[in-house]
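Derivation of every value follows stated rules applied to the coordinates shown; laboratory data play no part. Remember, predicted model here, so these are calculated numbers, not experimental data. Cβ atoms are built from the backbone, for glycine too; each structure is taken alone.
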Structure I
Amino acid sequence: MAHYQVKIAYDGTQFFGFQRQGSARTVQSEFETALLELKWQGKSILCAGRTDTGVHASGQVVSFHLDWKHGCETLQKALNVKLPKDIAVNEVSVVEEGFHPRYDAKFRSYRYRIYCQAGRNPLRDRFAWRVWPSVDLDLLQLAAASIIGTHDFSAFGKAPQIGGHTVRTVLKTEWLKSDDDQFDFMIQANAFLYHMVRRLVFVQVKIGQKLWEIEEFVSGIENQSEQLPGLAKPNGLTLVEVQY
C-alpha cells in the first residue's frame, strides 16, 4: 500500500465547500466516492486547505493511502474517469509515509478575481466578483503592499481552531490588471485565517473605489482591531498553489 499525493482542480460553484458535511455535496465526499470505486479502504483523505462553499481550486493537494498495483499515471486516469466533471486530477505522485498536505505546506497562494462593469455578465460571474464603480489600480497596489509581513490578522478572519493564534506571514501580494476591466489579486502566505483573503479583498476594493481610507485598512493590520465588516463573494477566489 502506497501513500499518494494528488493535485486536483475543481469548480466550487456546486459544492458546499471541500470538507465532508453529512449528505451535502462536497469535494471531499465526491473524491472519496471515486476512491471507493477503486477499492480504497481508508476513512478520510487529507487536504492542504478546506475551501469554503463556492470557492474554486486549481492547485488543491490531497493525500491518501491506496493499494494500487499500477503506476501514478494510470491512477490519475482512473480517478478522472470516476470523478464528476467539476473535479479533475492534474498530478499524482508517491510520497513518504508521514507526509501531511496541510501541516507540511510551506506556502499557499490564492488568486481573487474581480471585474468592473455596470451590468452583470453571466459568463464571468462564475469565477469573478462584479464590482461597480470601478477601482483605482494604484490605490489597490498601495493597500496590497501594506499586507506584506508578519501581522496579527484578527481584524480579517478567524483561526481554524478555537483559541488558535491569528498571526500570519504574508510573503507576496500584487494586483494584476489582466484586461481592461479585470483585476486579479495574488497573495502568498504561510497560512491563512478563515475568510482572510475575502475580507482583505473587500476592504481593498472599497479603498480602490475611494469609499474607504487606506489608513483604516492599515490600522486594522497593525492594531489588531475588531473584525472589519464586509466579505467579498466566494466565487472570485481560487486556491492556486501549495508549496512544500
Structure II
Amino acid sequence: MKLTIGYSTLAERVSNIQFPGNNYDYLVLVQNPNQASYSAPSDAQLIEVPGKGVAKSRNQAIRSAKTELLIFGDDDVTFHTSELTKAIAKFEKDPTLVMLLLAAKDEHGQPRKKYPNNENKLTLLNSARAATYEMMIRVDLVRQLEVSFDENFGAGADLYLGDEFIFISDLIKAGAKCEFSPIFIATHPSDSSGERWGTATDRKARAAVFDRVFGAAAPLIRIAFGLRRINLLGGLRQLILFVLGR
C-alpha cells in the first residue's frame, strides 16, 4: 500500500520539513497570510490553503491524497521509515481498519506521553490525547464516511486544541474501526498546544472540546477529567468553571 505524508506548515517554515525518503507521496499544505516566498522539493505537491487554522490543511490533505493511506505531518516532525512500514502492514492485514493511532518520541528519545503497552480499540474515553502526526488513515473509507476535521478547533483557531480528538470521535460515532498500536513512528519536540494549562482561554477551549464530543454528557465527563487534573487547571475555582463550561 502507498502512503502520503501531508505536511501542514506556514510559508516561512516550509524549509524546515524533513522528508523521509523516496517511498512516499508528499503533500505540502501551506498557509501564507504574509505572502512570503517559499519552495519545496519538486517531488512534493505544493498546495496553498486559504484561511487560518491547521484543521483546514488537514482537510485539504484528505481531499488531495492519491494513495490508499495518509498520515498527517508538521514541519517539526521527523518520521521513521522502518516504523511507518510496520504501521502500513497493519492496514494491509486488516482491510476494515480506518484509522490507526500510533506513538511518538520527543527530541530526547523519550515517549512524548504515557502510551499503552499493547494494541487496543479506540473509544471516546481513551483517545483524547491523540496528536495529529500519530494518526494514519485509510483515505477512501474516511471519505466514504464523510468525516473531516472540525475547522473551529486546532492550532490557528480560537479554540486552539482538540481537533484530533474530535476527528477520532466523529470517526468512532460513524462506525469506523479505529485502533491504537504502540509503534513509535515519529519524533516531535515536547512543546505542544495540547499541553497548555492554567489560563481562562485554555479552560474554555478544553470545555468546548468536551461539549463537541460528548454533548449533554459533557459536564459529567469534565468532572472526572478535571478532578484528575485539578492542579493543572489551577485549583478548585477553575475546576468548577471548567465543569460549568465557563
*Label whose coordinates, when distance in nm of label points 7 Å out along Cα→Cβ at positions 5 and 197 is calculated, return 1.9 (choices I, II)*: I
_Please compute FRET efficiency 1/(1 + (r/R0)^6) of positions 93 and 125 (r between Cβ atoms, R0 = 35 Å, to 0.05) for structures I, II and give me the label with the greatest value._
II
*Out of I, II, which one gives 2.0 for distance in nm of label points 7 Å out along Cα→Cβ at positions 37 and 69 as computed from the coordinates?*
I
*Source structure (of I, II) for helix-only ellipticity at 222 nm (-39500 (n - 2.57) for each DSSP H run of 4 or more, over all residues; to 500), computed value -6500*: I
_Looking just at distance in nm of label points 7 Å out along Cα→Cβ at positions 213 and 229, which of the labels I, II belongs to the structure with the highest value?_
I
*Using the calculated result 20 for relative contact order in percent (Cα under 8 Å, 6 or more apart), pick out the matching structure from I, II.*
II
*For the read-out percent of Cα pairs over 17 Å apart, for residues 85-164 alone, a value of 57 was computed from one structure; give its label from I, II.*
II
*asked:* Given 12.6 as the derived value for mean count of other Cβ atoms within 10 Å over residues 109-116, which of the supplied structures I, II does it correspond to?
replied: II
